[in-house]
Structure P
Amino acid sequence: MVIFIDGKKVCLRPVFKEDLQKDYLRWINDRSNDGLTGHALFPHTLADLESFFMSRIKDKRTLWLAIIKKENDRHIGNIELSDIDLINGNAEYKILLDKNEQGKGLGYEASKLILDHGFKKLNLHRIYLGVHQDNKAALGLYKKLGFKVEGTLRQHFHRAGQYKNIIVMGLLSREHQ
């Protein structure tokens, strides 16, 4: 197996085309896991994912990696740094984790690995994200990782007949442990 960044419970490797045909199609279409993101507003087909895959692997401003659970070599999610701006030293962090694997510390470890890479190898100064105001689990993870609230995109997200805020968070290299 190709390992890009190795951890204790997880490793990060490139996303392969074969990954699309397994659990990834289920994750991206799972409406029960989409109340706070937006990835399942429209149905996604394998052809859609393949097109997305081709655009991602060609994008030199995105580091898009598969999260692999080492215990069973299973692809359990994806993590990325996107819109990497090496001149200004910033990038956006994103994570998609199988809902059956959440709450086990795996997303935390994968996040630490990619943040370390971003700050230490890519020499980034700031990594930022946006999170739905009601996504308590994600907010907890991001605070545990050291992200600080920087602002609010007011009524930026519409679900179930209501507009909700997106919380913008950032982490500076000097704040990263």
Structure Q
Amino acid sequence: MPDKTSGLTGSSAKYVDELSSGAAWNAQAYYRSKMFIVGLLYSGYTAGGSLENSSDKILTTYLAPQLGMCIPIGESFGIAFNGGFGGMWLRNNGTVYEKDRIATGSTLGINLGVKGIYNFSKHFGLSLELLGISANLHSYDTKYHDQTLKVRCADALHLNQLTFSLGLKYSL
């Protein structure tokens, strides 16, 4: 399988790597019955990079209602599956030839996750999660030289995120 930088020159490959190697975070709140989960997911991603006479500082935000199920495995362990459809927002505070260029856009996205849960007390536990989020942006607004233009993408701009996280879980 080819990597994401095949065919690019050295500086282009470094730039692509910078934009795909940022920081991601998420928070989830949900109500869980014995088996079913209803909740909300918030996730974010930020990265920055520069190439020749331009730079990008990207922030994506995703917010979605969640549905899922939890399968208990003994007293302390469980496996949870969740998914949802939500909104994805993109903001790029970039520059071109040292002039600010701000791009913004929004679209619908989908997420799927699987999580292992270990409860070490009645209220606290650890979770290990694999979460995938995907959205396609077909147009965005860009402000450059005090003009705002609507840019329509010939090919959709793919906003995909795959995270593996370890987190603290608190239950009421």
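Miscellaneous remarks
- When volume of the Cα convex hull per residue in Å³ is computed across structures P, Q, the figure 136 traces back to Q.
- Among P, Q, structure where helix-only ellipticity at 222 nm (-39500 (n - 2.57) for each DSSP H run of 4 or more, over all residues; to 500) as derived comes to -7000: P
- Of the structures P, Q, the one that 12.1 was derived from, the read-out being mean count of other Cβ atoms within 10 Å over residues 53-60: P
- Which of P, Q yields 1.9 [distance in nm of label points 7 Å out along Cα→Cβ at positions 93 and 125, calculated]: P
- Here the criterion is FRET efficiency 1/(1 + (r/R0)^6) of positions 29 and 117 (r between Cβ atoms, R0 = 35 Å, to 0.05), and among P, Q the highest value is seen for Q.
Any read-out appearing in this document is the output of simple, stated calculations on the displayed coordinates, not a laboratory observation. Because the structure is predicted, anything quoted here is derived from the model rather than measured. Cβ atoms are built from the backbone, for glycine too; each structure is taken alone.
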